[in-house]
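Peer 1: Presented below are the structures under discussion, each in the form of structure tokens.
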Structure 1
């Protein structure tokens, strides 16, 4: 029996990379943090008190935000303080959303653990360790959540509720797209729950969120669609054969940037696509 290969860890700088490389890797695919299906919102975001937030991410399912600070080497006081300051700044800007401070470093030190223990009832903070693992000539980035001791207390005040009036004022075109998709899906699956958030609307098919309508400038919408996993490749090949402009994300999601007129103009294709969101749940009568 052959011996298993021996791995070793190397510093990011030793491998010819820097903090900006790590930042861009996370920005391109936020799911590598292991915090769920997060999406990138911005990077190097200027802060009112000075400095720049490395990354701002969000969870599209509940609109929660993640403020990410990145450093190479072991955690130190300045980066710990900066992480908390940026978290507090974004929380003031979006007070109705849930916010989590995240520090990504090559080594999570005891000092960081001590800070988390002190602030665990006030600041939701996570520490993620980033290392490069080498096996022979092959190198790979590995991210591990080291500490996440915060549990957000229940709030007495009910979270702010949004409805279609919120969207009528801010993005009537986006609302039209959501209503079109809701009607189309209900023709296929029956009742479709709809949730209104500040910047997007979600539609649930057979118990799973499958369609998100994100508002964009000029009354356009950025529509994200999650087909059934078994249908994804078939859907992509079909869209390519029709020369339809679309994007993909993580080999799970399809994306379209359009307005309500363009959506209705491609209604036949989107109706076909809707059938592939949850084929097993299609109405039989």
Structure 2
């Protein structure tokens, strides 16, 4: 397929590389153009503008937040203005339900197709093409996306026909991950202050009641206090919890734990944690108990 790819951060660069490796004709765009060089060396073509990346059958966006997606998709010379009629925009970004709804309407008005397909997985999973894709859109459009999903992930879950439902599922999932991080951090702070080895404690947890990968992945980062370099930066985690709360408010769903997590992320950012991985939220309980745990350089 002839694919444009917009957004070459930790996740996007790995996803675009896998599309090139799978044999697709990929044109990549990033505001910082130097990030395109490794992909060009791999066989991709670099675009100078978003519009230049919209000349194929599909354009994929993997951007940091609503503002970046809105600019790329709805701004002057953006995707809706540049993508051909009948062509497809796949949004893999973690964005608000409201923006996804607006994107669906804008593409429909422009005679284009739109699928929301946010992904679960950290950069190492993206590199290994082991992401989980949560996709929503018209059935025929999702079927057209299958070669792309197969190249970037290990399994695709079809949520429904309304694209914004995939974004709601993604936000709810990130809320659950943040809750795991906070609870692990509190438990480790408790046993750590009593002199119990954190790694031994984590081995017990993940070998018995909590064997899910999320406990192993984030438990290890917290136990090792390994928050740099950030695979998923703390400000992005704070953004996702804020968007989950916005979705809850729109649906009249109280989310008291999400409110707590919002405050925990704000506390981390207030302590200078902008460059840390979002798992550093799990170190706050140790810090609060007098155990230095953030190890900021």
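None of the figures in this text is laboratory data; all of them are computed from the coordinates on show. Note that the structure is a prediction, hence the values are computed from the model and not measured. Cβ atoms are built from the backbone, for glycine too; each structure is taken alone.
Peer 1: Work out mean projected area of the Cα convex hull in nm² for each of structures 1, 2, then name the structure with the largest result.
Peer 2: Values: 1: 20.5; 2: 15.6.
Greatest value across 1, 2: structure 1.
Peer 1: Quick check on the output: 16.5 is mean count of other Cβ atoms within 10 Å over residues 216-223, derived from one of 1, 2. Which one produced it?
Peer 2: The read-out comes from structure 1.
Peer 1: For the read-out helix-only ellipticity at 222 nm (-39500 (n - 2.57) for each DSSP H run of 4 or more, over all residues; to 500), a value of -16000 was computed from one structure; give its label from 1, 2.
Peer 2: Value -16000 for helix-only ellipticity at 222 nm (-39500 (n - 2.57) for each DSSP H run of 4 or more, over all residues; to 500) corresponds to 2 out of 1, 2.
Peer 1: Then there's this: Using distance in nm of label points 7 Å out along Cα→Cβ at positions 240 and 256 for the comparison, can you identify which of 1, 2 gives the largest number?
Peer 2: That would be structure 2.
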